[in-house]
Every structure is written in C-alpha cells, then in structure tokens.
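Scrolling down, you'll hit the structures one after another.
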Structure 1
Amino acid sequence: MTPAELLAYAQQLLRGLGDTTSGNASRLAAVVARQALEACVDERCAAVDAQCDGATMRSRLAILKSLDDRDSADRLASLWNQLSASCHQHAYELSPTVGEVRALCEGVAVALEKCPSG
C-alpha cells in the first residue's frame, strides 16, 4: 500500500469511531498512520540517494535531517515520536483519544504532501 492509502485507512478507522474514546481502535489507527509516515520517510530517503534498508527509523530520520530539509525532518521526527507513543500501551497512561490521533493523522497528511509518491 502507498503512504496515502495507509493514511486513508487510518482515517477511515477513526471515522468509524465517531467521537468516542475507544483506546484500542484509536491505537490501531495510530499504528497505521505511523506506517504511512515510515513509508514516506523511506521514499524521501530514496529520493536523496540514501538507501538505508537496515537502519532504524531514528537513524533514517537523522539521515533526512542531514541530507534534506532540516525543518521538515524535525517535524517528521516529532510526528513519528508522537505516533510511536500513541501505539504503545502502558499501565500508567491513558489510551490516545480519537481527537489526538485524528490531529496526528492531519500532521501525517501534511507530511505526505512532500512525499515523492504524492
């Protein structure tokens, strides 16, 4: 699936929830949105001739920061960190709300505008 298709699926999951705060479903949407963002990061790395197939996402984001637009790479890293935090369940934290994940999906949509696949 393309990054845009993954994001559309995440948004579809959120629309199915309405404004309820279903933790597991909103967490699932965050996982799918993070996959969309990661696919976009991979495409942007390839666009700047930085093939880093075995690298972690943090390393890929650092590579983008050094080879591509620094501000954009910082926004990608921040968005990825927020989505990652939303994906993991901890006994001492509340689940992400639909509104929080929806806002993160909007950030991913903005990031996908600079993605080579559009």
Structure 2
Amino acid sequence: MKLIQRIGYYLVGFSLGLVVLAFFFNGKKTSCSYGPEARVLKNINLKTLAYSTTALRTMEQEHIDTVTVKEILLKGDINFNNDKSDSRKKPCGTYYIEEDFKDKTIALLVENCDSTATLLDLYIE
C-alpha cells in the first residue's frame, strides 16, 4: 500500500470520527475546563451569588450592575498570588478576579463556599 493511500484512509476515518462526535455532542452542554482558573470560574458561576453590603455600596456608587459582575465572573482572570487570593483558606477560599471593562479594570473579591459564592468587595482601578 502506498503512502498516499494510507493518508487517504486515515483522513477518511478521521473525518468519519469527527462527524460521529459532532452528532453525539451536538446540543449538549459540554465544556472543557481543565485549567485551575477555568475550573474555579465554572464552580463559582454554578452557585448562587450573594453580595455583601460593601460590594453593593461600591456597585451603587460606580453604577455597576449585576450583569456586569456576571460577565466578569465568566471572562475574568484569577490572580492566584497569596497576597490577593487565598484558595486554601478554610472553610471558604477567596479569589481575586480581574477583568478590563469599558476602559477600566474591575476586580472582584469572591468567597467561594460549598453551596454559595459571595462577592465580598469590588475594586475599580
């Protein structure tokens, strides 16, 4: 069997496999969150988000709504430095999530517990 025939058979099998995968996973809510940042953000977004009084006051002063907070929680970057985030804190870890939004950087300090996530504070830089 020539090399070009082997490549042809491989490509036919590979494309059939892609079609089968597309058929099985079409419409399902599958995600590929393998990194630590993606896993934490997914975990926070699956929970009920509560707001502290400090965060609500800052949101009111800076005219930031809950939709903006949810968008930051979806697309933000977690700063895992020990001085900002404390993921090993018991019983609930705290995470410092940053995102550029409308020409300013908005940072959220979120406490991630077993059943709820609480927005502790909101910083605008």
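So the values come out like this:
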item: Origin of the value 2.5, where distance in nm of label points 7 Å out along Cα→Cβ at positions 35 and 75 was derived from one of 1, 2; result: 1
item: If relative contact order in percent (Cα under 8 Å, 6 or more apart) is computed and equals 41, the structure in 1, 2; result: 1
item: Ranking 1, 2 by distance in nm of label points 7 Å out along Cα→Cβ at positions 11 and 99, the structure that comes out highest; result: 2
item: Source structure (of 1, 2) for helix-only ellipticity at 222 nm (-39500 (n - 2.57) for each DSSP H run of 4 or more, over all residues; to 500), computed value -14000; result: 2
item: log10 I(q)/I(0) by the Debye sum over Cα atoms at q = 0.15, 0.19, 0.21 Å⁻¹ from the coordinates reads -0.72, -1.02, -1.19; which among 1, 2; result: 2
item: Among 1, 2, structure where FRET efficiency 1/(1 + (r/R0)^6) of positions 67 and 83 (r between Cβ atoms, R0 = 30 Å, to 0.05) as derived comes to 0.85; result: 1
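Every number in this text was worked out from the coordinates using simple rules, so none of it is lab data. Note that this is a predicted model, so its numbers are computed, not measured. Cβ atoms are built from the backbone, for glycine too; each structure is taken alone.
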